[in-house]
Structure P
Amino acid sequence: MLSMDRRRFVAGAAAAGVLLPQAARAESGLLAFDVSRNGSKIGTHTIRLRQDGDRVETDIAIDLEVRLAFITAYRYTHRNHEVYVADRLVSMQSWTDDNGTRYEVDARNQGDRLVVTGTDGTKELPAGILPTTYWKPRMVQDGAWINTQHGRLVEGRSELVGEELVEVGSQVVPSEHWAIRGDVNLDLWYGDIGWTQLAFTIRGDNHIRYTRRPESDVASLPQAVRA
């Protein structure tokens with residue numbers, strides 16, 4: 001009898017034009033990059049995002065391989081799962097295979113602290129800190145981050161270099177170019193469509209560049225496109 005009365009109420013409310021609360025619609029997004037070394041493609045970096053209300057989850061996959069004369073000289077694999085609530089990191093689990101060496105990181109929010117277990121053991125960090133996953137434009141406003149491979153605190157200074165045009169497929173996207181220097185040394189570009197490009201140099205003469213793939217789309221996810 002109760003369920004029948006409820007159905008009659010819902011039908012009557014709809015007929016009368018009464019607006020009933022609806023569940024928040026989940027949104028999803030993708031950031032996908034081709035990764036090149038000295039101009040030659042060596043792999044991919046993808047971030048899949050899902051937002052349901054104030055909760056955002058990400059799944060990150062990095063797969064790199066450097067081959068010399070048909071022999072694999074270097075291989076890098078990274079997987080990372082993040083959970084944010086109200087734009088604050090509440091958990092992160094990652095594992096990395098860096099050319100045969102395995103690393104794991106576990107981070108969990110505990111009140112006003114983030115408890116991180118990684119290469120150097122367990123430490124407590126401020127709850128508002130972000131990991132080095134780069135998909136959030138607001139990361140350049142901070143001066144410290146969690147290294148997602150080792151779980152270490154890394155520090156740096158971000159400086160706005162200027163606005164530049166970045167090619168994304170057939171588009172040319174005006175993007176802010178930011179340089180981060182310190183424990184982290186790299187350059188990031190962000191436009192109205194979010195993260196558009198990344199570049200850094202390792203071991204002196206290895207120039208790494210991320211080129212955003214055109215199928216990337218995070219327009220429905222404010223945390224990925226706004227500082």
Structure Q
Amino acid sequence: MLRNSLAVGPLGCNCTVVVCPATHEALIVDPGGDAGRILALLAKMGARAVGIVHTHGHFDHILGTREVAAATGAPVSIHGGDLGLYRGLVRQARAFDLVAEEPPEPAQILAGGETLRFGQLQARVLHTPGHTPGSVGLFIEPASGPPLLLAGDTLFAGGIGRTDFPGGSFRQILRSIRDTLFALPDETVVVAGHGPETTIGEERENNPYVGRLANAGSDSARSRRQ
């Protein structure tokens with residue numbers, strides 16, 4: 001498995017390109033802006049995009065979707081719980097004094113549990129509500145090397161996603177992390193929606209927010225990340 005991430009857009013969203021080395025088919029995850037840089041990375045990796053997947057519907061994860069989809073012809077996927085956010089990109093961007101065009105209509109509405117295939121690899125869709133109702137993670141197990149989790153804004157290195165936006169829920173994000181993400185192997189590499197990589201084992205052992213927020217019990221609690 002080949003992969004590379006770029007911090008793109010106004011909030012430095014981690015856009016990740018994951019490639020099957022046997023077929024050069026790729027998934028593009030969270031094209032949050034700087035579409036030209038994403039397309040240049042795809043070309044540099046010698047890959048052909050067969051899917052564009054969003055971990056959730058916040059504007060900073062979808063600003064580049066229209067241009068990337070038009071250039072690659074790859075179908076777009078997002079969880080049904082965030083379809084309203086996705087379709088409201090222009091309104092979201094305007095609230096941050098940004099200009100955006102409507103993204104293309106998704107070809108696939110996710111529910112969680114799907115398997116997205118690219119070449120000889122596959123990504124399992126994990127529904128992880130809390131940051132948004134339709135947040136998902138993508139779990140990929142290559143033939144060799146550690147598994148990979150593209151976690152979106154649910155789990156960060158030393159933090160968790162905010163739950164004080166509309167549709168957020170502290171209880172849900174905590175349950176998603178503990179019951180779904182922390183059930184993955186310790187060696188799983190985690191690429192969060194923003195910031196550095198980590199592992200499931202590191203966060204299970206040392207993430208200061210999971211235990212602390214469990215005691216706080218408030219949807220107003222927020223992490224150090226987006």
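Each value in this text was obtained by applying a stated rule to the coordinates, not by laboratory testing. Quick caveat, the model's predicted, so the values are computed rather than measured. Cβ atoms are built from the backbone, for glycine too; each structure is taken alone.
One of P, Q was used to compute Rg and Dmax of the Cα atoms in Å, and the answer was 16.2, 48. Which one was it?
Considering all the candidates, the number was obtained from Q.
To test your reading of the models, identify which of P, Q gives 12.0 for mean count of other Cβ atoms within 10 Å over residues 119-126 when calculated.
Structure P accounts for this read-out.
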- Name the one structure among P, Q that semi-axes √(5λ) of the Cα gyration tensor in Å, for residues 39-126 alone of 30, 18, 7 was derived from. P
- Note on the structure: Structures P, Q compared on Cα Rg over 2.2 N^0.38 Å, for residues 95-182 alone: the greatest is P
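Using the calculated result 0.95 for FRET efficiency 1/(1 + (r/R0)^6) of positions 31 and 199 (r between Cβ atoms, R0 = 25 Å, to 0.05), pick out the matching structure from P, Q.
Going through each structure in turn, the value belongs to P.
Work out which structure the value 2.9 belongs to, where distance in nm of label points 7 Å out along Cα→Cβ at positions 55 and 103 was derived from one of P, Q. Please list the in-between numbers first.
Values: P: 2.9; Q: 1.4.
Going label by label, the one that fits is P.
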- Query: From which structure (P, Q) was helix-only ellipticity at 222 nm (-39500 (n - 2.57) for each DSSP H run of 4 or more, over all residues; to 500) calculated, if the value obtained is -6000?
  - Reply: Q
- Structures P, Q compared on mean count of other Cβ atoms within 10 Å over residues 47-54: the greatest is Q
